[in-house]
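Nothing in this text is a laboratory measurement; each read-out follows from the coordinates by a stated rule. These numbers were taken from a predicted model, which means no experiment stands behind them. Cβ atoms are built from the backbone, for glycine too; each structure is taken alone.
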Structure P
Amino acid sequence: MYRRYGVKRRSLVTAVAAGTPAAIVLASCSQGSSSGGQDAGVVTLNGDRADFTDAYELAGAELEKITGYAIEPRNVPSTENYQQVVRSSLQTSSTTDLVKWWNGYRLQDLARSGGLADLSGQWDSAAEKGWVNPETRDSFSYDGKVYGIPMYKSYWVIFYNRLVFDEVGIAAPTTWDEFEDNNAKLRDAGVTPLFATQEAGWTSSIWFAEILSKLDPQFYTDLTAGEAKYTDATAQEAMRIWAGMYAEGYFTAADVAWDSEPSLLASGEVAQVPMGTWRNGTFAEAGLGEGEYSAFLLPPFDPATAPSVIVESGSISVAEKAPNKEAALETMANWLDPAVQRPWVENIKDTSANPQVTTDDPVLETVLEAVSEQEPTELVRYWEASPPALIEGGVQHLGAFMADPTESNIMPTLENLQSLADDEWARWDAGS
């Protein structure tokens, strides 16, 4: 049986998320306007992933057969700008019908602004049909109601260049010791073992979350729920492990461009990349052919620790003030239909949130086989597992540590994180 440590519920009260003037300007470029001549036969969907555009249209074509409504995708290229657009436009009738968002606390933060429609009925119907894992409901809910339907299910894994591994004479590790031994052999062969960057902001949290979750998955859950402290001994140990890996020369430069990750893996300059399986398709696009790359679940630090895997699932929500709200609700009632999900996940090259939908992608098959064999504890991704202001401030501290990953910088970093956590949990619980 899978054990899941999800987002723990804390007291939540209503708060209004305010947009900025810049966000209002941006929103005008991505609105699903009721005055802009929107086709009655489509629902508009706003997102921050241009690479999903074709997949939205493919899924929309299947949805149109079922509901009579296709999807008209729109895109804001910057994730930061996108969040501003959504927060401001949801308070007006210029919103799109559907919005791509995140689950966990990020969805709760948006839901308590009052801008999202209740999707509890759509969720319950999907669960009855076996289209969604009912155990994940809390991660898409606020105050007992569902406000998002999962877009996909991404496992956080280590992608690796199989050609480089073969040349160095190593295999995917099954223990942390093997992982460290592989890193040393790769470094000695002149290959950078691991990709890590602070460049995109949120990426600063990746290795902290991976190491901490492999060290103690329960502590990871307690920490992100505000029930443990960043200054506790387990967090200190995770930081020491991370600093030690830097001292060994295992990582790329902290300021390496995040978008260079696929090309660096494909060229063999970097051997391994930690990322959600939603990134799978970009490696093929970068030139890695079938059999030339694969993925593994990072093993626990101690073999006696239960295996775990961080799981991410984007969500699609319906705007409360959607111009075509009834059509949007009908669309979400059928989003997880296998007929819709098959072309969707085949195009994005990720796994479906519908457990009935399988994949023939060899890399994803390897991941799913590992999940089936190991039955890992599923953990909510760090980015969604705590209040947004805490995470967004926290990644700045983690990014600063990556620029100076020394023993002497561990406690100052953790003390800064805990001070931020104290403030932001108090604000969250007060509804501000």
Structure Q
Amino acid sequence: MKKKRKISRCFLILILLVLTCVPAVSKDTITYWHFYGSEFGRIHEEAIDHFNSAHPQIRVKSQYIGSPWTGRDKLLTAVAAGSPPDVAMVDDYWIPQFAATKNIIKLGDYIDSETRSDIYPLFWESSSYKGEIWAVPYASSNLVLYFNKGLFSRAGLDSKHPPKTWDDLLSYARKLTSKQDSKGRVEQWGLMFPTLAKAGVIYNYIPFLWQNDGELLNEDCTKAAFNSPAGIEALSFMGDLINKHKVAPAAPPSKGYRIGNVAMTIASSARLNIVYRKAANFEVGVGPHPMKKKKVTVAGGKYFVAFDQGRLEAALEFINWMSNTENNLSWSMKTGYMPLRKSVVQSKTFKDYMRKDPESAVSVDQIEYTRPRPSIAAYGDISRVIGNAVESVLLANEDPAKALRAAVPEVEKVLRDWENRLK
């Protein structure tokens, strides 16, 4: 009996020795910052949880850092302090600034040829700075026209034929605007769009400018061009919608379109499913951005960038997985963001989805004439200057030519300052 107990003790000791000699499975923990809250955030975090479950050797520690505005400040502060995350979500127009200052890893060096050819060139253009790719696209959108099908019907308008041109937009907005009483208070607005610089009014001005054959800057992005006759006419049209024709509010009512106080709004295609359909008690219609001389709308989107924190392999695994075909298909169908990949658009699942839901196809159909904003480090700074000029016209009824002309010296100073900084 004693002999058996002795053998058992020896056996246990042997097992312990073997276990202590087996190296522990290493697990890379990467930090990831993003600015998706509410329902977008829930869907996004769900995908991150799936990644963690499928990759036991990697753990992504996700952190919501507030809105894109507060998130950008937090990220820039962390970069300046030398303590950025491993991976961050950024707005597309931040990429040139981070790339120009060499704060991010050039992810184009790690993108395989299959991924490069599958993702539409538009999104690589938004990811690039000076011809090189610095970020990987995750979620992209363009500006579309949303409208209330019920209000269209009530006004005698055909919801199958939303406004296609600037003239149409004004005509429809007039028919959809109704006064409440003898004092002229408006019960229902025909149209709304952002009017404040801090709310991204520049993003809404750009398509009107481009559609009119105008440009923000000259070809080599060294001089202002937005104060051209085309730029002035585009801003005049926006200002007149508010101040002359009075079919759009200078101060858009909170959730005005969602609650049925506004018949049409120009907004991101990403708002389709989660923001508008989820909240509205009416049938949401979607049409292309109304055009002028040519078809063009503006791209916006969220991209992944990586910082050199010594965990690049794990960071790349996460970025590639989050942006793969399966996840891009799921994300696009749940939200309204445009598919990034040709394989998604060409898949039977997505074709069936668009056939059953024609509104979801509008942003996809616009991909061929969607343009990114200028890929220059100074863009964020000049956009604030031009945005303030646009705001002054929409809110204070400033003369468009005067407002744009006054913005030129400051914009060109910003361009020179950035050029000198990067020498």
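Comparing mean count of other Cβ atoms within 10 Å over residues 328-335 across structures P, Q, the highest figure comes from P. Each of structures P, Q was scored by mean count of other Cβ atoms within 10 Å over residues 216-223; the highest score is held by P. Name the one structure among P, Q that Kirkwood radius over Cα pairs in Å of 22.2 was derived from. Comparing all candidates, it corresponds to P. Source structure of the calculated read-out (volume of the Cα convex hull per residue in Å³, for residues 200-375 alone, 164) within P, Q: Q. For the set P, Q, ranking by relative contact order in percent (Cα under 8 Å, 6 or more apart) places P highest.
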